[in-house]
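Several structures are given next for inspection.
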Structure I
Amino acid sequence: MARVNESQLQQEIMAWIGQNQYVYLATCDKKQPRVRPVVLFISEDRYFFATFSGDSKVAQIQNNKLVEICIPLSEDGHTGYIRLSGIAKIVNNAALKAEASERCFFFDQYFSGYDDPDYTLIEFDPDLAEYLRPGENHSQSIHLKRY
């Protein structure tokens with residue numbers, strides 16, 4: 001396993017995240033975990049998910065803001081993952097919803113505009129990462145730092 005300092009490790013993790021928009025989001029429905037694929041997109045170093053307002057993940061996040069995402073990794077026939085845990089919140093700021101809608105590649109396929117009542121923007125603020133490099137046997141964990 002390659003040894004690197006936390007700053008280098010965080011940069012490596014962020015490079016993978018920049019390449020992988022499809023992730024698995026875990027929320028909690030009362031005492032039952034729920035996992036589903038979502039698209040993670042980044043706007044000005046902030047993480048977002050766009051979803052339909054009636055989706056169960058919206059109510060689950062309103063009831064319990066603690067979430068985790070898992071990003072499967074693959075390189076040279078080897079697999080790994082990045083798990084990020086943190087807090088999710090529903091965004092109500094119209095300007096931020098408009099800006100984020102421009103960064104979401106599928107937005108126009110599902111929503112009529114940033115003010116569409118069916119559009120909910122979720123912001124994800126990760127604080128802990130667990131990283132298993134493709135081909136390695138042991139994961140590494142770090143607390144994420146905002147720059």
Structure II
Amino acid sequence: MTGIKCFEDFDDDFAYAFEVPALTPAQVIDFAEQYDPQRFHLDAAEAAKTHFGGLVASGFQTQLLCFNPFCRDVLVHSHAVGAPGIDSLKWHRPWFPGESLTGSVTLVHRAASTRRADRGYLGFLLEAAAGEAPVFSMRWTVIMLTREGAG
């Protein structure tokens with residue numbers, strides 16, 4: 001994408017592909033120590049005793065690393081002004097160290113505001129997988145200024 005995008009610039013067939021490099025065990029543990037200190041994120045031996053069978057990334061680490069490429073490549077180059085929330089967020093299966101993720105963000109809904117001519121609402125679906133195995137998905141809405149609103 002080039003230039004600062006407005007609501008009108010997101011076509012119904014908008015799609016964005018991304019990749020997330022594999023995490024090392026140390027990266028999983030570092031994140032967990034700070035944000036999600038559960039045994040299956042902190043210690044490989046303890047994690048092996050759980051139903052996961054080994055160390056797994058925090059779901060929140062997964063969410064952040066999957067959202068980051070879209071945010072950096074698309075949202076910061078747009079007139080996005082926030083979001084009313086996340087409609088759904090699912091961790092389909094754990095993300096294990098050593099697995100890279102591939103994914104996409106697609107536009108699944110667009111609607112002009114019925115109350116304010118300066119904005120519209122864009123509904124996105126983010127999906128990420130390790131190989132063929134779905135790992136994470138999220139649906140949310142972004143409030144985006146129109147050209148009139150951005151002017």
Structure III
Amino acid sequence: MENTQEQYQPTQEEIEQASIEWQRESLQKAQKHLAEKGVITATIVDKESRFIAPLCAIWKMKCQKGKTYWVISGRLPTDHVEVAAAPNAREALRHFSLQWQMKAEVIMSQPSVDKTQADFANLLIHRAQGIYRLFEDESLWVNAPK
């Protein structure tokens with residue numbers, strides 16, 4: 001018997017709508033993360049922010065007290081760093097990758113590491129490796145400002 005059931009293919013409009021929704025959720029995560037640290041976002045520098053949906057977004061955010069941050073959000077731990085640490089979104093990815101590897105090493109070097117801590121350290125290592133591969137992928141950065 002022949003399989004006549006066709007697979008669903010989303011329309012271009014549905015794909016674009018899903019991307020917009022993902023960006024909105026990612027932005028909310030980033031802003032919530034900063035707010036939990038006592039930092040209120042004033043503006044988002046769209047032209048320097050980058051979206052690698054559905055994996056991660058790197059936001060450049062200017063905050064009310066004058067500081068500017070790179071914030072990473074998506075399917076990974078949300079984190080931030082002052083913009084002085086990286087000149088662009090690509091370098092911010094590399095920065096987060098290296099920072100997460102170092103944080104994981106510190107966690108795992110503790111004399112007694114419980115399962116939750118070990119799981120978090122392993123998550124950091126895995127995500128750090130993933131975002132470093134994104135950093136290295138030239139095709140993602142063709143139109144990015146230098």
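Computed quantities for the displayed model
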{"quantity": "Which of I, II, III yields 18.0, 68 [Rg and Dmax of the Cα atoms in Å, calculated]", "calculated": "III"}
{"quantity": "Structure responsible for 4.5, with distance in nm of label points 7 Å out along Cα→Cβ at positions 82 and 98 calculated and labels I, II, III on offer", "calculated": "II"}
{"quantity": "With relative contact order in percent (Cα under 8 Å, 6 or more apart) derived as 16, matching label from I, II, III", "calculated": "III"}
{"quantity": "Comparison of I, II, III by Rg/Rh (Cα atoms, Kirkwood Rh), for residues 74-129 alone - largest value held by", "calculated": "I"}
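Coordinate-derived values only; no laboratory data. Just so it is clear, the structure is predicted and the values come from calculations on it, not from any experiment. Cβ atoms are built from the backbone, for glycine too; each structure is taken alone.
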